[in-house]
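These are the structures, in structure tokens.
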Structure 1
Amino acid sequence: MTFGNATLRGGQTLLHDARMWGQLLRWGILGLVLSIVLTPAVSLFTTTSAHEWRVVGLGTLAEFKLGLKYDPDSRQTYEWREGERTLERISLIASDPRIERIRRRMLDTVHKKAWLGLWLGLAGIVLFALIFWILGRRMARAHRVRGAEMTSAQALGRRVQPVFSRLGGRFFPAARKSKPRIAGVPWPERAETQHTIVSGTTGSGKTVLISDLVAQIRERGERCILYDKMGSYTRAFFDPARDVLMNPLDARAPRWSPFFEARTPRDFDTMAAALIPQQKDTVDPFWVTAARQLFANGAGVL
């Protein structure tokens, strides 16, 4: 990275961080100010009656008029009791001790509730900072979007097995033992009749895993079909009393010949088509057709 690119990248990152911090501080200060203002305002409007507001307002108006050199004997509407309004001299209104008493109580409420609003605002800032920190940690944490995932056998078992099956296996151990497992992990429901691929390099344990599955199937008294190309499963599991080998080259297998499957010469044509399939990208079908005819005619003669 060149000097210019590095400087540009660093400047962009620094300015972006400063702008983001400024946005957080701006909203934090705004919330703090609103808390300081709204807390005493709500308290005043909920603890001060309408009559007290009118007394303070009319008394302040009378004092303002006296300050402007109005005639002290000039009259103004005043409310001595709630709902009772009379015309009184402004000098008499301004001397009402209730005005100062209500003012002091209101100022004391504003002072106390402003401090309460300050502490509430600071607590809110701390709370939101904690929430932002938790969200930031969670967003920065690596998470899987798709694809393979490494997990434990216990977690995989919880994923592939329904809740009711897990509960049933907990209360009925016999039912849990009757269900097949692959390397200790429960096989998903109805997966036995579907496709399951076991892949791995030489010596990774594919045969051992499948052998364990075959042993579980035999233990349950059920049947399975094995394509045993290397003979590993035959050596490990073959029981002449219950198993059948489908291998014409093995003396333990029932006597079988492809001639037993053909009743007419056309049956050999069907065998030839199955044994020698026509490739999709074949340009000249002569060789496939000739091989089929050779097999069908030779088998028919024999």
Structure 2
Amino acid sequence: DEDLQAYEYKPMRNVDNIGPAGAINSNVLDMAQWLRLQLGRGEYEGRRLISEENLRETWATQIDITESVGYGMGWIIREWEGQPVIEHGGNVSGFSAQVAMLPESNLGFVLLTNASASPLPPQAINMVWGTLLKEETTDTGGATADYEPYLGKYIANFGQFQDTVFTVLVQNDRLAVDVPGQQVFELKEPDEEGKWYFAISNEVAVSFERDESDNVISMKMYQAGMVFDLPREGFEIAPDIPLEELQKYLGSYRSEQLGVTVEVLVQNNRLAADIPGQMVYELYPPDEE
């Protein structure tokens, strides 16, 4: 039971060498005031502290990360439902943080957690935006749809989930996913790509894979730009590469520069990398390079 599991206490690390990125200590009350300064375009409680021109410059893209994501001066810039999002997050041992703003809607968000790494902060942003800004949908799901092929248990091994059962069920005439420790997320009807988006957020979706006999054998979860495979209970994901060919890569890889040891292993019949303080990342087969 993950709600009863023990967690290891980790003493504070000296992070002076990454001071600009990870050595600021704060709390949600102070961070809320800082967000007020940001959303006030440099003005706080009637007093101008930073010129609006200079503040907006920090929000401007300086480097393109992808076609839709840029990096400003300490900020990641992207869009949500056509609005610019100004955000950044990160973690050090024992702590994760996420800060985000929708300046056009005058909304700010901060979430601080006592965990070294968690998928919750970045995903919570879009759930909050969706809850506060999206109008209630008239889509009531597929009351007459046949959800039976999808119902059942799927095994998650990513992030904080280790052999955790996600249950697909029907709630309020909609297909839904019960995520342990979180809630039951109702799904919208699938789009043309077969993705069922969470009703409360267009940033998380699932799809289902079938075998040659048309049986649903796995569920894919799409979030934070990553794709996670959850095999259905009783099924295995077919290996992309024969397992015997993967054996030569297994073992421990040490980086003295980073001070970490990465374990390379097999998970879900795929080569995977277990990075301390983060998660086990399953790997796709190599490309031509």
For helix-only ellipticity at 222 nm (-39500 (n - 2.57) for each DSSP H run of 4 or more, over all residues; to 500) computed as -4000, the structure of 1, 2 it came from = 2
Can you tell which of 1, 2 yields 0.99 when Rg/Rh (Cα atoms, Kirkwood Rh) is derived from it?
-> 2
FRET efficiency 1/(1 + (r/R0)^6) of positions 24 and 264 (r between Cβ atoms, R0 = 30 Å, to 0.05) derived as 0.00 - corresponding label from 1, 2 | 1
FRET efficiency 1/(1 + (r/R0)^6) of positions 208 and 280 (r between Cβ atoms, R0 = 25 Å, to 0.05) - highest-scoring structure of 1, 2 = 2
Comparing distance in nm of label points 7 Å out along Cα→Cβ at positions 192 and 256 across 1, 2, which is largest?
-> 2
Computing mean count of other Cβ atoms within 10 Å over residues 80-87 gives 10.2 for which of 1, 2?
-> 1
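Throughout, read-outs are computed from the coordinates displayed, never taken from laboratory work. Quantities reported herein were computed from a predicted structural model and do not represent experimental measurements. Cβ atoms are built from the backbone, for glycine too; each structure is taken alone.
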